[in-house]
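Some structures to go through are shown next.
Every read-out reported here was derived from the displayed coordinates using simple, explicitly stated rules and does not represent laboratory data. Given the structure is predicted, the values throughout are model-derived calculations rather than measurements. Cβ atoms are built from the backbone, for glycine too; each structure is taken alone.
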Structure 1
Amino acid sequence: MTKQLIDIKTFLDQDEKKDLLRLLTAGSVDDGKSTLIGRLLFDSKRLYEDQLAALQRDSKRMGHAGEEIDYALLLDGLKAEREQGITIDVAYRYFATNKRKFIIADTPGHEQYTRNMVTGASTANLAIILIDATKGVITQTRRHTFLVSLLGIKHVVLAVNKMDLVDFDQKVFDDICEDYKNFVAQLDIPDVNYIPLSALKGDNVVDRSDRMDWYKGKGMLEFLESVHVSSDRNFDDLRYPVQYVLRPDRDFRGFSARIASGIVRKGEEVMVLPSKKKSTIKSITTYDGELDEAFPPQAVTITLNDEVDVSRGDMIVYPDNLPRIGRHFEAMLVWMDEKPMDPSVQFFIKHANNNTKARIDQIKYKTDVNTLQKSEVDFFELNEIGRVVLTTNKPLFFDPYKRNKNTGAFVLIHPVTNNTVAVGMIIDKLSPDDLPSKISDSHRELIRKGKGLISNQEYQKHYNQKGATIWVTGLHGSGKNEFAFSLEKQLFDMGATVVLLDGSSVRSGLSKELDYSPTDRAEHLRRVAEVCRLLNDQGIITICSFISPDQAIRNQLIDIIGEERFHLVYMNASLDYCKQNKPEMYNDESIQYVPGVDIAFDEPKNAAITLDPANNGKNPEQVIEYLRKKSIFPIH
């Protein structure tokens, strides 16, 4: 191998081992975020000749820097961004120096793009917050600092830009720093640094500025190359959320994942959650071979010495260092959906490699990202942030976000649209005894009176129908059962929530001890009416198929169910038709109390609809049209 090839291989090996710093820039509109990054790329000689030529050409055509090169055009790629000279979406830029690799997220400054900034900041180790030296600390500065603190970024650089516009005055810089220190003291950001610069002119960006000789600190690039971030990773708590069970053949069964935190070592005893079965690490395998230990963010496959059941979503940990395990926790939530939150929806929650359903039990407060003021709200809208209590369908294995980002973060997904509607940062576990009560004093009063907590309007909105009873009467053999079951099927297929009650089913259970005498028949129908009233109160449509021969009994049914909910349908069939249709009923002389034979049948005079059994194929459509006109189903 020639010396030249050896030198190239050595260079590539060294380049591969370079540390990676993920950072974001944030600030108010036109504070110079994109210009700063563009200047970093330009002054560090990281632009190709064709990029530089295009930048010079575009600066003359659409730049916002006068006769100067507009370095922001390197980042502002959207047409709307170039036209307005602002950042709208997150722009990522990758570059490297001799000492370190960088991934920069240029995030927008507008409040309406808060969710875009959260996206860019989710993986960042460091945040550069720019301030216009002519304006000082403003509302957007406080908002972005709060978001940085919320997202657990431990390193912040306050870059006081446009110092050339204030004649590089040290007092202006010192006053801004003092103002910012007073604000940031309220937040949890352990490492804050202050650098004065002029992104447009290049002062303190790559090279130290002679025009600010009073500043004794590092230039921006020198600071970014040297800031220590590797200790930010959690190497104490082993969290290995299993992503895939690898079974290439019958002799190998491994568990693949990216290590979220901690160090996994060959031979160490581990525990699998949720089963809590223990085993020891047999091997740690990567593409390049086996390792004795592995740490984040490595992706590895581990095998165990025992046949332990492990599936996707399980977590491997050390037995003496367990995460929180539970279904209830508090979290800070950032709402990212265009549509306002509906707290009654059960969302899907994606946490580590685990998926389940979750509900929002309580919104404790909303935080104004501009003033940090807290207020009570019933729901969140786009870009709003607040503290909530959540309950999941199955236990999760998590840590507080401040301790472990990877096991403390989650997203909520809408069950219908599949949109990611929110991101969350877990604060800590809640005991079931600490869960908020959803029963208010007014609710307790309703319960004491035996009334429900769901209003008729809520039932109607949920079911898209009104609670009602379709009571079908007629002689034995008139075809009322055939009609009732057909009506039920058609309403069900249309999306209605409907329950059918008929003589056979009710007499086999609810009225089992009653006979067919007038007295017992009246009691039998009273029970049916009481059931209908309860179901109608809960927004359900009931279809009842009963002879109910006596008008006095039908009046009693109306009193129980309610006149506005009772809709009588009469199957108008002659006695001769009924005898031909059901001869076993009418020819058996042992059967007593047969309406129209032994006892009178009062033909209804007040039926809402009168049907001909000969048209039973089309009769359900007639009743469905009636329900539509009455706005019973559908309401809309």
Structure 2
Amino acid sequence: MLLDKDAKQYKNIRRRITVCVIFLLGFCGLVSGRLFWLQIVKSADLAQRADNQTEEDRKLQSPRGTIVDRDGTVLAISEMAKSLYADPTMMDRTPAEMAHILAPYLRIKEDIIKERLGRDTAFVWLDRTMDHEKYEALEEVIKKDKLKGLRFVDESRRFYPNGPMAAQLLGFVGENDKGLDGVEMVFDKEIRGNIQKFRLTTDRNNVPIFDSALEKILPDKERSVRLTIDSTIQYEAEKGLDGIMERSHPEGAAIIIINPKTGEILAMASRPTFDPNEYSKGSPEKFKNRAVVNLYEPGSTFKPIMAAAAIDSGKWDLNRVYHDVGYIHIDDRTIYNWDDQGLGNVTLKDILKFSINTGMSEIGLTTGGKILTEYAERFGFGKPTGIDLPGEGAGILFNPSTMSKVDEAIMAIGQGVAVTPLQMVQAFGAMANGGHMMKPFVVKEIDNPDGSVYQKTEPQEVGQPVTKETSQAISKIMAEEISSGGGQNAQIDGYQFCGKTGTAQRLNKEGTGYAEGQYIGSFVGFGPLEDPQYVVLIVVDNPNGVYYGAQVAAPVFKEIMTEIVRIKGIRPSQPIEGKPVRAAAEPEKHRDIPVIQHSDDGVFIPSFMGWDSREVNDWLNQAGLGFVPNGTGQAVYQDPKAGSYALPGSDVTVTFMR
């Protein structure tokens, strides 16, 4: 009985074991099948889901390439800064509460922060490229108050160490590291920072677990741009423009300084201006690079170009005499000199020195519209120079096949045509460079991160509009304009520079005529005469009060070039005093100087005829009047006329001839 009982019990145990084994095998089969399904069949989908839940895509912005001047001085550089964004779906506070906390640290107002945080989105920018101090302070607040839904990301921020200096030339950089104007825009592709993408493990709140790993990832370096600009010369140019704006209060002004031998732009500036570090405070008018994009009638500064055309073509001779009576009739129009006076028999030297409109009109008629236009085009007018800057204008010239006699005459005096300041310095660069015209450029080279040259600009000759002999002849006359003609306000003690003043009516905004009572005063100069190294153009747009180029622009040329020749160590070619000592045996001339008479009408003006410039200057200085001299020798014309009255502080113009 016992054996039967044990056998029965043994069978029950075996049956249970068998059931358990079968159950375990079935369970293992199910688990294995499930594992096979998850790890083999669905592995890709599950891995993607896991990544989405525990990893986040991040971007690392490379800093934008540096912009430097010709000597390596930094003009624009990028630095990494923190930008703040929010995920409103993750916030544990109301938009109003969060906005109140964040407002002291951000550059946008509290109500704007509140509006952005109230949007139905998982991403919204709150501040881009924050100041480092504000970022550190806000980061401490976020940690202390345990604010959720706020994240910082690294972005590149552009910094201009010199503030507004060369602002229009450099341009500026907007959000997403995109160049929006100037060199920054033209060479955006070459210097723009790239973006490195990587994935970062995060917790359930999307906070990076290994945040310190970011410090081990270094952004790539980008190419740098070396400009032709000389920061020292640029500074002097900017200072000169600031003086013009302060004294004359014009609508705008521009200056360009170029090396005539290479075409390198050494300085370029415009007013009004802006700070590219805070470009959002600027305006289209302040962003405008007037030196490149503005069109204007050049007036008398165009006369040397037209005179060169007449001489080079053989249509006029340096010694040819023209009898000036102060006006000239051409068809149904009469052209007058600027002072309505005639100077009698004059040669080309006198015509340019004293800016005689009648003489230049006669030269234009004699040369003809076809030749005048042909030479203007040779000098680069009527088409863009092709400079590596945005927005360059082409200018306007007459159609030679439809030009009338009046058109030929007014073109010769710089009217009826429109030019850009850049075209003018290119043309006068040819005059200063023995007739060889160089293409202006502002980017010297682009360098790779390792220091090797990626792209280099070589000086390029774009034509020889006139012969060396013609350019030298016109240059000598322009030198006399400064030494003894209408440009004496530009004279630099100890140096012989060439120059031409200009005053022209301002075109209206529609470009269909002239704006009433509005003028553009300008001056173009180059030198030193024996070895021209600089060409300078100053254009002053609609100054208040005195508007003549000889008064608003020529003195600034003197100020700027006096500093440049000193800084660059250019030796003077003439005695600094400039005037020879008179021999002791030569008797002094005696003249009875009229007594200065003041009345309610102003200062009574006597006749200065036969006086020399020193005597006139002394009398006017004592009378409290300004002095605008033209020429040398003895006085032959004055404005105001003798017997009239001049208001205290006003200018008196006196022309002298030997």
Structure 3
Amino acid sequence: MLREEGRHRAAGNTQAFLAKHAPFNKMTPAALQLFAEKAHIAFYPAGSLIVGPDSGNVRFFYLIESGKVQARQAGEVTVTEYSILSLGAGESFPIGAVTAGRPSTNIYTAVEDTFCYHLPAEDYLTLMSTSPEFNLFCTQYIASLLDQSRRQLQAQFAQKASEQQTLNSPLVGIGARNPTSVLPETPLRTALESMSQLGIGSMVVADAEQKPVGIFTRSDLLDRVVLADLPLNSPISQAMSAAPFTLNEHATAYDAMLAMATHGIRHVLVTDHHGRLSGVVSERDLFALQRVGLRQIRQAIESAPDVEALKASAADVRQLSFNMLAQGIGAEQLTQFISALNDALTRRVIQLNLENHDFSGIDWCWLAFGSEGRDEQTFSTDQDNGIVYLVPEGGDQEALKQRFLAFALDTNKDLDKVGFPLCKGNIMASNPQWCLTLDEWRAQFSKWIRTPEPVALLNATIFFDFRPLYGKSELSDSMRRHLLSQASATPIFLQAMARNALEVGPPLGKIRDFVTDLEADFPGKIDLKKYGSRIFVDVARIYALAAGVHGTNTIQRLRLSAQKMNIKGEEINAVLDGLNFIQLLRLQHQYLEGEPGRQGDNLIDPEKLNELDRRILKESFRQARKIQSRLKLDYQVNH
């Protein structure tokens, strides 16, 4: 039972509390004063009902001051583990019901002793009409929170970006650290083999005390070895540039840039206070400190003469993506941007390999699958690709396939060098399973749809998200038309996919905010891909197949499917905002947690998030649960 305390908090105390929580921290003093004057506080002991469907039309807007409240959906159909949510201090309810002047569809119960502000419905509506910030919050709840989080994230990243991009940065944090070096007496052949294995364009020559005495570059190879007929068993000291320019590691990027301009050099060797080699800074490292432009990157990719140049461009893509993240670009735009530049990198790798593999007169297409196929790549991504082709009349299919496999193997290896790791599941064009004729791809799709066994369903989640990257796109279009006609005509397959998609739910706790013990190897962590973005992706794929949507991007699929299924715009927008926040959190985590040579993962510790991001993450998971509940009802899946 409710015990009315019969007391109003002092206006000053109330406003101090409101100032800590969205959206009140953005509202005008007059709006806060209205809330403070009209609201009163009530106490609910643990286990007591606060409001529910049987309470009649909602009379108050409730704001939790302290304690914990459990929200549970009413009705037999949706009473599942997905229908319970825990609310804490600073969170409010039931916004939809008090706005519409109707009973609550949820049952709100105090889990522990709880104090709630009560703002009468009429005063709530007055506040809605006089405060734009409060109105936006109540009508576009998650979008309002997201906007605040994005500004917060922007400020955090802008600081990091300025730290990374300034020419006042010390050399100790720039370029290659602990670089490989060889002794002056090392044979040229040995040094060249090391350069080839490590994929580097220069080699530092240092003495036994690790003090640099020279540097050997590719231009030295041409001028001083090839053209000079210098035997490869000669010591590298005969071909190196002696007395290389060095700077102490506490010198700045500006000092290195000035040295390069003054001396016409492209590398500066960095030494510690004992004069020992500790790093190498190249012209490109300094270029990466600046705000790399899209036009320069695209031009560099399209004109890249070899894989080594593309590897450098891939690093530039990452830097530019980070700059955009720091400028507050949204997750949808950023993942599409990353995918677009990765497409350009892949196409250039394909073009370079076609110089050694001739397929003129043959219709074929390189396909992207998975996140790349959806235009949703984050900073951490591996390869998922395949080939579709037609056999010319009278041609030898097996011989042609072997030619494509050889080409694909070279391309996959070069993509790995550029920065797209080989797929651990071997979903690559060099695998004979995924280098198929158009008829073979169609037959494969039909088989998976006719017999939706676990392996077939797993393959569907990967291979049905495809798009053309290079070659005859008409082949990909033909595959898409075949897939949509088969899937939409086979409801039992879509139901099996729905059942599969509901196997994993969002990690919302019934008492705690989040469940963090789902991954045995990572206690306290949540996999934002597995328990977050993947939920939206799986639901969107099913609705797109059912509605005949040709696009593969998850947000486009959800928008177009919603139109065909008459889902309300505000409902789908809240779902998309939830997905975008989870993607943004993944991008932020992958960049900040990544290390040189290793991308960050998708595992976040919710306890380390700030209060605002925890709140939005909880709401985002709630949106994932809501779209899953809809899928469950639409396909009559019982768990």
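I have -10000 for helix-only ellipticity at 222 nm (-39500 (n - 2.57) for each DSSP H run of 4 or more, over all residues; to 500), calculated from one of the structures 1, 2, 3. Which structure is it?
On the way: 1: -8000; 2: -10000; 3: -15000.
Working through the options, I get structure 2.
If distance in nm of label points 7 Å out along Cα→Cβ at positions 34 and 618 is calculated from each of 1, 2, 3, which structure is the one that comes out at 6.8?
Label of the originating structure: 1.
Work out which structure the value 1.17 belongs to, where Rg/Rh (Cα atoms, Kirkwood Rh) was derived from one of 1, 2, 3. Write down the numbers at each step before the final one.
Working: 1: 1.17; 2: 1.27; 3: 1.05.
For Rg/Rh (Cα atoms, Kirkwood Rh), the value 1.17 is produced by structure 1.
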